[in-house]
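Student: What follows is a set of structures for review.
Bear in mind that the values in this text are calculations on the coordinates, not laboratory data. Quick caveat: nothing in here was measured; it's all calculated off a predicted structure.
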Structure 1
Amino acid sequence: MLITELRRYLNRTGLYPNRRLGQNFLLNSSIASRIAAEIPGRGSVLEIGPGFGSLTEKLLPRSELLSVVELSDRMASFLRQRFKDEHLNVIQGDILDVDPSELPGYPFRTVVGNLPYYISSPIVFRMIEHSFRHVQKAVLMLQREVAIRLATLDGGRDYGKLSLQIWPVFTVENLIDASAEDFFPEPRVLSRVVVLNRRSSPLISEELYVRFRKIVKVSFAMRRKTIFNNLKPLLGKDGALQLLALSDIDPCLRAEQLSPESFIKMAEVMP
């Protein structure tokens with residue numbers, strides 16, 4: 001969609017991007033087409049935050065069934081009118097509160113979205129919830145800084161809770177970058193589309209994952225502290241030392257210096 005076309009929509013409908021809701025509408029049709037090309041062509045698709053529908057129109061021909069969740073009631077009404085002749089389910093609601101099992105098309109095989117940057121991490125974490133267990137692929141536009149953190153597993157300042165909690169369930173692939181000029185209004189940050197592909201089998205069991213996620217969150221509670229000092233409030237001094245000894249981890253290291261497998265080991269021996 002060109003900026004001139006979008007402005008005509010705005011003038012005709014009286015709708016305007018709401019920065020409070022993180023609305024930055026995708027203008028670059030090439031990027032929208034590249035995202036849509038990732039849709040496998042079978043199964044139902046869920047789009048998050050469709051806005052004016054620049055990505056929606058590319059998804060419709062490639063989806064057996066497409067449902068979109070839009071927070072703005074006025075935008076949802078606009079979408080129903082714009083795509084009234086298409087087989088599209090428009091749900092007005094907050095994706096952080098919506099139960100996907102109650103949406104038309106459930107269970108979804110694919111999730112797509114140009115995510116509001118201020119809630120992108122919570123939305124990503126929804127992909128590992130039991131209610132989204134059927135999702136095989138998620139194609140998500142994120143703030144580039146968040147996308148980098150999501151894909152980093154080799155230590156350093158970008159390595160942490162986000163990448164580790166996704167890692168046992170999904171692999172992460174960088175698809176395409178987007179500049180500020182690809183949106184209206186132009187965001188103050190750069191963007192990147194990532195693809196989450198569900199592993200054929202998770203790296204750890206559901207039972208172990210609960211302990212793994214708890215250990216990860218505690219370990220990165222204060223990034224500048226050692227792993228020992230972060231674990232003490234949870235396990236006590238003696239318990240933290242014992243856990244680290246059984247996991248063959250130096251108590252003086254920080255969490256960002258540990259491999260993903262080290263967190264699995266801690267979860268396995270955690271009492």
Structure 2
Amino acid sequence: MEKYKKPIGVFDSGVGGISVLKELVKQMPYEDYIYFGDSEHAPYGTKNLEEVKELTVNNVRFLLENGAKSIVVACNTATSAAVAMLRKMYTDIPLVGIEPAIKPAVLNKNGSRIIVMATPMTLRQEKFQKLMHKYENMADIVPLPCPGLMEFVERGVLNGRELDKYLTELFWSVNHKKIDSIVLGCTHYPFVRAAVQKAVGSDVAIFDGGEGTAREMKRRLVEAKLLNKSSEKGKTRFINSRNTEDELKLCEYLLNI
């Protein structure tokens with residue numbers, strides 16, 4: 001098989017990376033995709049650095065063994081922990097990660113107050129700290145750890161009283177001053193965007209990094225002459241480490257909502 005016909009590999013610590021997959025499909029509808037969700041080991045955001053690195057390397061190796069021509073690390077925690085190492089290991093394939101969309105949030109409004117929602121580990125990592133410091137003179141950037149939020153998405157709970165209560169309590173610590181923007185710094189969080197918007201109010205802008213990640217992967221595939229030349233809509237294959245029918249049904253549901 002010609003290399004350009006091979007699928008794009010996408011992985012996340014669970015089902016959250018499907019928010020990035022949706023953007024990839026939107027921008028590159030003629031590509032095939034293989035999506036691996038490591039729900040068995042989720043969440044990554046509360047694990048130690050070495051464990052996340054090991055899981056991430058194993059997941060990338062699995063996707064390459066299954067024929068992926070390129071890799072999207074659709075997990076903020078895994079990107080923060082391991083993407084620099086992965087780029088040294090795999091210099092011959094297009095490989096992109098995802099990072100919190102702080103830049104577009106900062107550029108949206110001068111001197112704004114921006115809440116960055118992310119897993120505790122993402123916020124601790126040097127990659128995030130550098131990104132935040134880069135823009136700290138342009139905006140008031142407030143990191144907000146969200147332990148437990150991704151688990152709502154893993155259970156398919158995208159709205160309802162339990163989630164509303166969690167978000168109300170979460171934002172209690174940061175809503176003493178006006179919030180201009182929210183950055184969804186975990187790929188699970190776009191699936192609860194409506195609930196977040198409800199919690200913070202309709203005048204607060206919300207940003208995530210999925211679109212930019214998809215755009216960067218397309219640029220790299222074009223550069224490497226690996227963009228699929230087909231005119232037929234591509235297919236997506238889902239694999240989950242839990243390997244249950246419920247997980248695969250949730251994947252299909254999240255891709256199509």
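Student: One of 1, 2 was used to compute P(r) over Cα pairs in 10 Å bins from 0, in percent, for residues 166-237 alone, and the answer was 16, 25, 27, 24, 7, 0. Which one was it?
Tutor: Numbers: 1: 16, 25, 27, 24, 7, 0; 2: 16, 35, 21, 17, 10, 1.
The read-out was computed on structure 1.
Student: To which of 1, 2 does the computed value 30 (percent of Cα pairs over 32 Å apart) belong? Kindly include the intermediate steps, with their values, before the conclusion.
Tutor: Details: 1: 30; 2: 19.
Derived from the structure labelled 1.
Student: Moving to a separate point now. A value of 1.23 was computed for Cα Rg over 2.2 N^0.38 Å, for residues 54-181 alone; which of 1, 2 is the source structure?
Tutor: 2
Student: Please compute relative contact order in percent (Cα under 8 Å, 6 or more apart) for structures 1, 2 and give me the label with the greatest value. Before the final figure, lay out each step's value.
Tutor: Values: 1: 15; 2: 30.
When relative contact order in percent (Cα under 8 Å, 6 or more apart) is computed for each of 1, 2, structure 2 gives the biggest number.
Student: Rg/Rh (Cα atoms, Kirkwood Rh), for residues 86-157 alone was computed and gave 1.00; which structure, 1, 2, did it come from?
Tutor: On the way: 1: 1.00; 2: 1.05.
Working through the options, I get structure 1.
Student: Upon calculation of helix-only ellipticity at 222 nm (-39500 (n - 2.57) for each DSSP H run of 4 or more, over all residues; to 500) from the atomic coordinates, which of the structures 1, 2 produces -13000? Kindly include the intermediate steps, with their values, before the conclusion.
Tutor: On the way: 1: -10500; 2: -13000.
Attributed to the structure labelled 2.
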